[in-house]
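Following are the structures in question.
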Structure I
Amino acid sequence: MPWKESKALDERKRFLKEWEKCEDDVAELCRRYGITRQTGYKWAKRYEQEGEKGLEEHSRAPLRCPHAISDTVAEAIVELRREHPRWGPRKLGAFLRARQPEGSWPATSSIGALLSREGLAHRRRARRRTPAYSEPLAHAQAPHQVWGADYKGWFYCGDGQRCDPLTITDAYSRYLLRCRVVPKTDGVEAKAVLEAVLREYGLPQAIRPDNGSPFASKAPAGLSRLSMWWLRLGIRHERIEPGCPEQNGRHERMHQTLQQETASPPHANLRQQQQAFQRFEREYNQQRPHEALGYRTPAQVYVASARVYPSRLPELDYPAGVDLRFIGQHGDVRWKKGRAFVSEVLAGEYVGLLEVEADEIAHPILAQIRLTSQTILTDTS
């Protein structure tokens, strides 16, 4: 014969039936059921007030939490989240505390729980993360030491027009200096945008783009007409390694946010898309707290450059001991009663010729071209 199972609810019912008979002393009855007299009186009172429903377990959670988020605060958080659906709990909290420092704002975990309850939280897909590689950007210790420049991937607007945004940021402050749609991704259009930015914000020490056109070419040291212009201005040309966008990671991370906020989905035409880019510039620089900046905005970290755009483009400065030669319009130079082709990129420029040994051609001179603002060509004859 199997053992009979007895649940706590059944035991309480039997206990109260005997309680109502009052045949035994209360203390003796409680001892027989293995409970204290206080517990016996508790269940008797619940049974009297609620009937058999009162014998079920009640939640032990407090009826009131003094630290609960008030309706006013919750409404402000939810409203801000709906305005900025891609801001997480930390950014929302930092923005609200900066806007109303006298308010009593909840902790990040409480904001996250509120967003989950309101159905405003989006779970991220788990992925294997690559360890951060920050060494190429380690020298950016102040604004204007390094700028990032690149084209965000093109896309079609609602009317079928292709949109190619050119973006420029300051690596240290994350300040978005410009996001402009260009008709063509060539050096002429890129120079027009960059020149306007340089006139407005001043000159950086270096600009770091990728290896694509118009920033680089197959000319010596990867120079292009655009990067030659930078050298004339005293701006170092830093290029990331091929296939290594993480070396310009801060700029690429901005592109992800730009895509999410302005082009998912794209706007109806290029005019509306450019207006969205300009609104994003203001929000990204002036309002959006940045985690890597201690939840300050880029505008709070950015300062103007001390190097102003010159009224006249200076010539390249070469060291003593080099033979200066003028590169013709076809990219060639006079050499030993003839002409030797160098590169069309250098057309119209004076370059310095330096004679070196044959086994020194491949790396030392090109490295010097890459790391300095001096363009030195080599000859071994």
Structure II
Amino acid sequence: MRFQKQMKVSARATALALAIGVVGVLVTALPAWATAPAVTSVSPISGARGTAVTITGTSFNTPAVTSVTIGGAAATFNVVNDTSITTSVPCAAPLGAGDIIVNNGTASPNTAADDFLVTASAAPTITSFAPAAGPVGTVVTITGTNFCGATQVLFNATVATVFTVVSATSITATVPAGATTGLIHVTTPVLPAAASATNFGVGTPPTITSFTPTSGPVGTTVTITGTNLTGVTAVKFNLTSAVTIGTSTATSVTAKVPTAATTGKITVTTPVASVVSATDFTVTAAPTVTKHHRSVTLHLKGSLIASGNVHVNDGFNACRSHVTVKIQRLVNGAWKTVGTDQTDAAGKYSKSVNDQAGKYRALAKKKVLNGGDDVCVVDTSPPAHHS
């Protein structure tokens, strides 16, 4: 009997010694400079689940804070520096007043002097989602407010069977089978449900890999190359809609630079989504075109020689040299070309044609020079009669 009592005392002594040893290990594990955190203020002091909260105090990095709770619920947090922590009210925080507790692993976690008041949530809102489009099975991150307790996520009225409420401001949802392009909705116990401002495109979104040319004036035809471009519904040059869109294929579409377009990105929209080019299309000034007016003379002699001169009214002599001149005869009310010649450097021409009576004229053809900067305007001579 005495032996049994001695055994119990010995066991208790051993357990006590082990406990003291463990505590000693824990205490010695903390660095000598370890200090318990101190909370001096919280801002704001109330808010719904998801509300951003800033905690001010001391020793948040000596050592670093390991946990923050609000009303007993663990909150995600960021230690900004030794005197500041940012966090948000977690979805699990109960309504009403509750403690904010900051712990950095020391023996004395610190509690804010005043309780934080968790208030009822308002109706949810959706501010954005990413990606903007994708096929069935795509995981979409929905950002907004008041998502705690969300009961349903829909893609254009099709229920998402897989979704996770990450926080009061974030939900991840998988695009369900049967979903079509349309708005995203999130339902919570507080109505009305939230609706996205723009459509989520179900399918493979388009891409732009290049476009050519990369610059040009209004009216330039641009070929845009990429993927999934079938059924393009709109092309914009720096947000200005293109006036003409060619038939699109899976890999390309053509569009003309519209009036009022300015330098900027090209946007292509398909039934699935819109895509913006990585680089700018540069809208250049339209070339200045100078029109040079001319006069052409016609003389008929013998049987039958048509000759004359092309004169330039403004002295731009390039419009008189090597100009194609057509000799035309009026036949049944229409002018028929019966001969063609080119002027020499001085603007003279001479052409022998079939000797037929009638009314004749000379026509100096239009000529474009210097890349379109200069245009020699077409001109016809007064009619001449030959009998």
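Please treat every number below as a calculation from the coordinates, not as lab data. This one's a predicted model, so the numbers in the text were calculated from it and none came from an experiment. Cβ atoms are built from the backbone, for glycine too; each structure is taken alone.
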One of I, II was used to compute helix-only ellipticity at 222 nm (-39500 (n - 2.57) for each DSSP H run of 4 or more, over all residues; to 500), and the answer was -10500. Which one was it?
I
Could you figure out which one of I, II the value 0.85 for FRET efficiency 1/(1 + (r/R0)^6) of positions 175 and 239 (r between Cβ atoms, R0 = 30 Å, to 0.05) was computed from?
I
Kirkwood radius over Cα pairs in Å was computed and gave 26.9; which structure, I, II, did it come from?
I
Work out distance in nm of label points 7 Å out along Cα→Cβ at positions 95 and 351 for each of structures I, II, then name the structure with the largest result.
II
Of the structures I, II, report the one carrying the highest value of relative contact order in percent (Cα under 8 Å, 6 or more apart).
I
